[in-house]
Structure I
Amino acid sequence: MTTPPDDELIPPSPGDMCRVHPERLAVLRCPRCQRPACFSCWQPVQRRCHACVMAFPAEVSPSIPWETEGVSWWRGLVGTLRQGFSPSATAPALAHGDVRSALGFALLTWLPFAALQGIIPYTHTLLFAERSVTLSGSPAAAHVALDVARAMSLGVLLGVLQLAGMGLAFASLTRAYGLAGVANATTAWRTVFYRGFIVLLLPSLMAGGLMPSDLVANLMLFTGAFEPTLYVFVAVVGGVWLLTTLRTSARLAQGVGPGMSFLIPFVVLAVGVLVRLLAETALQPLMPPLREAPAAVAPAEVDGGHGADAAEAPEAPREAAP
């Protein structure tokens, strides 16, 4: 397994200018090509200039365990998931390989949770409350099973539409602004499939934006551990994690410039959120209606009719005195 280089850093000579940007002062010399590089061209994690990272990605990035021969599928699965926490170090590895291996990884990591995400918000026969599940009416067991399967399928369908929208946007933008001969749709889709599980941390809404349908919110509500601050924290962390992953892939695996590599992830994220919202709105007829909170019980009903009603009751007739 390839490990990132640990070459000694070479300071530039006085007055050295960047090879790619002659108007900028160099900050270091690349240990591989010995050419000066400015701040935007130098890649501190790979310890190479950007040109060498793009030309020799296998030298500066650890290989993906899921694609490494001789590694068991379990170790490959865990190791590749662990790499998701180091997007800058592992981004160049996304530039070489096929889509099939990345798709297989997504089927094991993203697909089960996408199906699970649909159970709580999209079932008609099961009513989920805080730490409790009740049946709506008296449905047969087969009806409940079919309903759960339908809800899981709906969750997968919505997730596929969201990932597809993000993948198409990412592929088209990186090919348009990436390095000619390097940027391609394969790298973009490998990024989306290998890091698709991060998308499950993003918030989503159903019922016209009135109810959360994402996995994090519904699990918090079901377990009784929902805290708005914690929920917002998870959503922000997931969003930043996804933006960083897309940015490093665009910059280090497809050669997108520094400015556009920051802008493209925001566009892709916005496309994913918008596609999910539009898809949930279009499929609203297949989802259960929004359950309203029970109406408040009037005080007169609480005391069983005593109180105000009792005061208005007619007085019993008195018996005549003998």
Structure II
Amino acid sequence: MSTSPTRWGIIGCGKIAEKFADDLMSVPNALLNAVASRSLEKAQEFAKPYNCPNTFGSYEELANSGLVDVIYIATPHAQHCENTLMCLEAGVPVLCEKAFAINSQMVKSMIAKSQEKQVFLMEAIWTRFHPAINQIKEIIENGTIGEIKHIVADFGFLANYDPEGRLFNPELTGGSLMDIGIYPLFISKLLLGIPSQVKAVGVMAPTGVDMNMSIALAFPSGATASLFSTLAAKTDTTCTIYGTKGKIFIHGRFHETFGFTLTIEGEEPQEIATERNGWGYSYEAIDVQRCLAEGRIENDKLPLQFSLELMELMDEIRAQVGLKYPQEA
């Protein structure tokens, strides 16, 4: 078996890329070998702390450089589809930040290109690979808290209102749903599957993107979920899963948690702490490397069909509140 390191490239040099690069330093057999920004100077500045030897002033140059085995795409949501298609066309495996694209039609085109080229593609929903989430999923599947009846999850922070910034600019696919509302949706879909009913209510920012989003879901199993995201207030960002025999409370911020409380009816609550490694991005990087080593073109723990269904759900929510992005006109 080859012991050559997996050579990573990063496209987009913002804050999330910095956290990913920080954590990549602790991933066994991983090497940050190239970074790209629209500004070569920014790419060079980003690369320095990681001793990354190759920098590019265009995404295309990195994709076609032959210097990387996989590319992490950390550009704004609106660029994800274009950047992903470019990398897949060049034959380079892709880990693309969430939200995967603007809508499900774009996600379908990304999946089609991955299948056509037989090149690995995965959405970077890092929460899926956190030890705490894996343990919670196992506890639920073992029937420890019985049948799930309801999930409550929120994610909110007070954002500085900048109509040109990525959070509020429709051209950049702004809004709470695409940025943070995806996490409450993800946890409910992971544990309960595809909802049979969706009801959404949104409050819009002056730019037309959602400031607040409140979502009610019903599932074929008889379970329900109450989900909320906002850019207008700091919330606890927790998740509670209620079952017929007990409940699980995922500590804030639940999407990156390293602990949870398990309460079984008639017993004392159990505080459970899980492994913590850096920011928490290393777990998804490790799993990408596993998939590449196994010759997979998608991740068996986070299949492309899951990402497509999640985006279809977000399409439905946006349709209900009348949120359409300029790229969809």
Structure III
Amino acid sequence: MFHQSEDCVFCRILCGELPASFVYRDESVAAFMDINPINPGHLLIVPLHHSKSLTGVPPLSAGRLFQVAQSLLGAFERQSEVRYQGANVFLSEGEVAGQEVFHAHLHIAPRFRGDGHRMGFAGADPDAGSRANLDRVALALRAALPITGPMVSTADLTVERARSTDLEDWARMREELWPGAGVAAHLHDAEAMLHRPDVAVFIARAADDGGKARGFCEISIRPYVNGCDTAPVAFLEGIFIEASFRRAGIGRKLIEAAVKWAATKGFRELGSDAEIENRESITAHERWGFECTEQVQYLRFTIPGSFSGQGAPRNV
């Protein structure tokens, strides 16, 4: 679980709200091109956990920043897209040190003799920062990178209604979301759901990941949902994104598809729920546009001698 800030431009990039040219991404850090480069190839390595200062970044993520930096320096040596004879690798800690985005991040700025730059960013090259140039350099670096990580660009995300060819991947992800029943049982349930008019299932894929299913959401129609003003209500029964692909905009795309489906059916609300202690799920829902309406704690009282095991009450 990573803390993110709604007011942070880097957090908005990491969750897919803003565009970026990604070079690398894993479960701890991401690397993407700087839109104000001092030289072509200037990139940033950013922890997924939001912290203004490096001191607040989890130690394993902080260490991962420099592991990825080491690999990226090797990628610069192997690529031929941008001029590279060396690099400035640095982190600006605090406003007095030149930090402008207050989400800890590491810079890698390629250098070559006669580039006309000193340490600092007053000489940023606006032409090098065009999206087309950033994407081209990011692609060259990805190809030269000796390590691989899940790469998701929101422009390459596709969300479609589930088909029979998705059943195995869908069942596998269902077992991760709701463990215990087994993949075979989920496969049986999923196959039945494909033909139900009151259920919609959407599958998320990333084209630059080979089109493999990486997430899904299931929406049903319920006669009533606590906290909603209308009835019946479209209801988000479940949403899942594989761990390495989270915070990349997939959840938002799935919710957009769910909302569109619900709207075409004439519904005005989309309900959902989350366990009170599951702050990660609640935060994700709020980021997708949900609002918290009610918090309920379920209780029970076991009546002595009234039931035999899990069956029906005695004398009934």
Problem - Structure (I, II, III) behind the derived value 11.9 of mean count of other Cβ atoms within 10 Å over residues 192-199 - result: III
Handout entry: For Cα Rg over 2.2 N^0.38 Å computed as 0.99, the structure of I, II, III it came from
Key = II
Practice task
Can you spot which of I, II, III the value 24.4 was calculated from, given it is mean count of other Cβ atoms within 10 Å over residues 88-95?
Solution key: I
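Read-outs: derived from the displayed coordinates by stated rules, not from any lab. It should be emphasised that the depicted structure is a prediction, and the values quoted were computed from it without experimental measurement. Cβ atoms are built from the backbone, for glycine too; each structure is taken alone.
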